[in-house]
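Quick note: the coordinates plus some simple rules give every number you see, no bench work behind them. In this text, all values refer to a predicted model and were calculated from it rather than measured experimentally. Cβ atoms are built from the backbone, for glycine too; each structure is taken alone.
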Structure P
Amino acid sequence: MKKWNVSAVRAAKGKQKLGCVTAYDAAFARLADEAGAPIILVGDSMGMNCLGYETTLPVKLEETLSAVAAVSRGAKDALVVGDMPFGSYQCGDDAAMANAVAIIKAGADAVKLEGGAKVCALIKRMTEAGIPVLAHVGMTPQSVNSYGGFKKQGKTREDAEKVLADAKAVEAAGAFAVTLECIPAELAAEITAAVRIPTIGIGAGPVCDAQWLVMHDLLGLNEKVPSFVKKYADLASVVRNAFAAYVGEVADGKFPA
């Protein structure tokens, strides 16, 4: 197993499809790493999957830093990407730079932020300062209030052209890869062919250079998952039954024996 870095991810485009996952602690990061996941994202999706929030918006930078530090201790070969939570880069470029530096110092190899053309100046400044950036266009969850819910983007030709322009813009600004979330598969294929950096799809069809799945979704820890998700395990039942067996044995005096 090789250590994944930004250059290796870029070089994989057109040669190797990458199955990328999220993780939020050292234990699951170690398991994903041992399984060969090339990129582990410490996503702000921890808000809904670990912290009990209804959206990603309440996630604090301090929570991200703690999770990034844990994941970086568990992952040895995967590229660890730290999501910049809402408010950590909408607060002015100087503050955004300081927050990105904090995420790198916590152990991330790169940062991820949402938005297209409007964040390109910041992407350029970060990459010139030696901070690798993974961009994110299409449906951007931190804009959920503007969308009025988590809604597919790029459905009309006009909207599709905007998403395509955003993807080209973040590439020009220096992003080493770009996430395409919840856009039509045809548009994702068009973008994948139009940019030289890898595209990482989530709900964007099969043509992307790589795919994301949220750890809790693919492991079957969440009862409700997006329609594009494939559950590779049913850990919710396994864990629930194990807890129930333990509680029952203690109640019955069987444990400890």
Structure Q
Amino acid sequence: MANSTSIEWTEATWNPVTGCTKISAGCNNCYAERFSERFRGTPGHPFERGFDLFLRPERLKQPLNWRHPKLIFVNSMSDLFHKEIPRQFLDDVFATMEAADWHTFQILTKRSSLLRDYINSRYPNQPAPAHIWLGTSIENATAKSRIRHVQMANASIRFLSVEPLIGPLGKVDLSDIDWVIVGGESGPKARRMHPNWVREVRDQCAEAKVSFFFKQWGGIRPKSGGRTLDGREWSQMPSVLADKQILSVAAE
């Protein structure tokens, strides 16, 4: 677990699983794979096995040791709903999140149908706890079916990470979506993101009254192009977070 991160929309990362496999065009230049594979074969290094899928049970309880509330991105170096992750291990991850309810957990997956099925099985009669946010990553119009899967999940907070945005999305159904993040790709093979693709998503969020967060333009490095869109930064967060922060301050 990292108690700090350069990812603008979160505060910490927690990786009870590392490694993944590619499933769509958005995975082609995966930053996590690029980072991990640099250390393949390095004895004793956390990524000695590169980007192979690897369960890390010793990390399961880490959030319980963090007493100060944090926004925690779960599995920044993997996909929590990868089909090869055993159901029991997934249950253990969720048990920790349920117990550590002073934190806010942010889960993203491209395997959105598996998220839907698991969540509706674990929480059949009520939504998932509001401090567990459930989202999917989409990269272009061909991936928009993932949005419907998240909308069908019995979630309290649903969000989309439109990153890397490698093509126009067109019209997006934002019903029951609380938050949308947009970002460009970074790295030596970064694909360019057209400003109008971003504006199209932003304007639909404004019309639907959905919080909009513009993360980056991307480039060789994540910060290469900055994160200003039309003369300002867009850093909106779901309203539930503000409500939780108010309650936390009041309790102190």
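Quick check: 0.70 is what I get for FRET efficiency 1/(1 + (r/R0)^6) of positions 83 and 179 (r between Cβ atoms, R0 = 30 Å, to 0.05), calculated from one of P, Q. Which structure matches? Label of the source structure: Q. Highest-scoring entry among P, Q, by mean count of other Cβ atoms within 10 Å over residues 35-42, is P. Please state which of the structures P, Q yields 4.2 when distance in nm of label points 7 Å out along Cα→Cβ at positions 59 and 171 is computed from it. Label of the source structure: Q. Ranked by mean count of other Cβ atoms within 10 Å over residues 147-154, structures P, Q are topped by Q, which has the highest value. Calculating FRET efficiency 1/(1 + (r/R0)^6) of positions 43 and 99 (r between Cβ atoms, R0 = 30 Å, to 0.05) for structures P, Q picks out P as the one with the greatest value.
Comparison across structures P, Q (criterion: FRET efficiency 1/(1 + (r/R0)^6) of positions 107 and 227 (r between Cβ atoms, R0 = 30 Å, to 0.05)) gives the highest value for Q. Out of P, Q, which one gives -12500 for helix-only ellipticity at 222 nm (-39500 (n - 2.57) for each DSSP H run of 4 or more, over all residues; to 500) as computed from the coordinates? Matching structure: P. Name the one structure among P, Q that distance in nm of label points 7 Å out along Cα→Cβ at positions 19 and 115 of 2.4 was derived from. Of the options listed, only Q reproduces it.
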